[in-house]
Structure I
Amino acid sequence: MSTTAVAKSYRRTQALRGVDVTVHRGEVVALLGPNGAGKSTLTKVLCGLVRPDSGRATVLGAAAGSATARANTGYLAELFRFPGWLTATEVLAAHQKLAHRSAGQGAAAERQQLLAEVGLAHAVDVRVEAMSKGMQQRLGLAQAMIGDPAVLLLDEPTSALDPAGRHTVREVLARARDRGTGVLLNTHLLGEAEMLADSVVLIDEGRVVAAGSTADLTAGSGVLVETDQGRGLHDVARADVPALVARLVSEGRHVFEVTPQRSSLEDLYLRLVGDRESDR
């Protein structure tokens, strides 16, 4: 799925200003940015809930919001509410019906498999009103995966989860990626993005201010080398590390460990948008 030069305004507020984003099959892309940056608007454009003023959004080559795109997209909104009187199984059955997947024993097997996938196998007959917020969040993820869609659009899927719940969601998304699903993960949790995402898109004030692989965006400068004379930081490129080690050995030092220095997504985030976010 992708967007090309997508722009969207709400009266005097310009939410998106020519945004280009691409998510390939078998890839998790983390969408980061402060509140009001345009992340949720972009997610809604891709799932067809919001029509852009200009630009193009597609899912598997079909226009976002078209029947073909919707059939291949799973969506979990940031704010959602299931009827409190329904059980977990009934919630999934209702969404299977909406997705035209409710017939036969295959639908029942899919419900069972999805609830097990998100750690709710024990809650098949639990009503939504009796569930914790974290359980409801995982149920929301299960409904997004009905039909094994090619694309998942997830808006803050781990916001209400405890560490164990976030671990479960990371495992679910990693398995989806391994099956070839493309995932756009809108999140404020930079650590989660760093652990899971293959690529990162950082948005601020409706514009992409940084994009690339997680490894490239968190690459630091130099290497920390531990020898028999202690530790020292050497400002060299990765390609020059073998020559550095060879030189140290030729000088009679014993090299015990070489550690590339890395930054973090938090460092990148604070450098690019941190001050502006604190001013909002």
Structure II
Amino acid sequence: MSSLVEFREVGFAYPPHPASPEGRAFAIRSLSFTVGQGEIFGVIGPNASGKTTLIRLLSRVLAPSQGEILLEGESLDRLPRAAVATRVAVVPQDVPQGFPHTVEELVLMGRYPRAPGRFFESDADRAVAREAMAMTGVIALSGERLDRLSGGERQRVILARALAQQPRLLVLDEPTAHLDLRYQAECAGLLRRLNRASALGIVLVSHDLSLAAELCDRLLLLAEGAAVRVGPAESVLEEATLEAAFGCRVVVDKHPVSRRPTVQVIWPGG
């Protein structure tokens, strides 16, 4: 499997915050991993482990202070931002509210990187946007304003906008956070179909360890800005490893149907 993304000894540090102990700043340290073409790659870890910083580095919002990030063999820092946006699409965890736009208008914004100097969408753009809305189950909402939708509906609209970019890599930050059980299952099924049908590479950042194990080919466990372990879910989701990273007791079992690992917290006093 050829590499779609490669992190080579990547480092990055935020400026020290005055309120932090001893003026220390969070830093990513010597982070190395690859995401293969057509792979679903999961990123897990406790809060403040570096997951959000990784997304910002991958989408070129931030630039490494050391090391190199390669996208399809090209150094990310040498690519124009518009070129990055045609290859990498990010679905953020926080869904924007208060936009005075319809669902269709927002999804069409995903076409902008394909022709940044253009003011009006083409028929081809509209066809791509409608296909993206159909895939995510929001085409019936195309004329609705975004601020009138539920959190789960908005989340699927943002996913449709990302798909309208026609990226090679889809980066999702907690994609099921605002979804009920039915739409969580539908979202998981959609990601699998996209991955299999178009060899779309997916980086899934999630606090839901069981979901990550079910969907992902491999996992990266982060803690304090460093890689703890990279590999298949069975090798990463080990009780001792997770307890050290998250600071709590867990039980790792197997799903009765898929036989993928499932993780449950042992609540204090339980």
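Thinking only about FRET efficiency 1/(1 + (r/R0)^6) of positions 35 and 67 (r between Cβ atoms, R0 = 25 Å, to 0.05), which of I, II has the largest value? If you can, show how the numbers build up before the last one.
Working: I: 0.15; II: 0.95.
Going through I, II one by one, FRET efficiency 1/(1 + (r/R0)^6) of positions 35 and 67 (r between Cβ atoms, R0 = 25 Å, to 0.05) peaks for structure II.
If FRET efficiency 1/(1 + (r/R0)^6) of positions 147 and 243 (r between Cβ atoms, R0 = 35 Å, to 0.05) is computed to be 0.25, which of I, II is the source? Before the final figure, lay out the partial values.
On the way: I: 0.05; II: 0.25.
Working through the options, I get structure II.
Comparing FRET efficiency 1/(1 + (r/R0)^6) of positions 115 and 227 (r between Cβ atoms, R0 = 41 Å, to 0.05) across structures I, II, the highest figure is found for II. Among the shown structures I, II, from which was the value 6, 25, 28, 20, 11, 6, 2, 0 of P(r) over Cα pairs in 10 Å bins from 0, in percent calculated? For P(r) over Cα pairs in 10 Å bins from 0, in percent, the value 6, 25, 28, 20, 11, 6, 2, 0 is produced by structure I. Could you tell me which structure in I, II was used to calculate distance in nm of label points 7 Å out along Cα→Cβ at positions 83 and 251 as 7.4? Checking each candidate, the match is I.
Read the figures in this text as sums done on the coordinates, not as results from a lab. These numbers come from a predicted model, not from an experiment. Cβ atoms are built from the backbone, for glycine too; each structure is taken alone.
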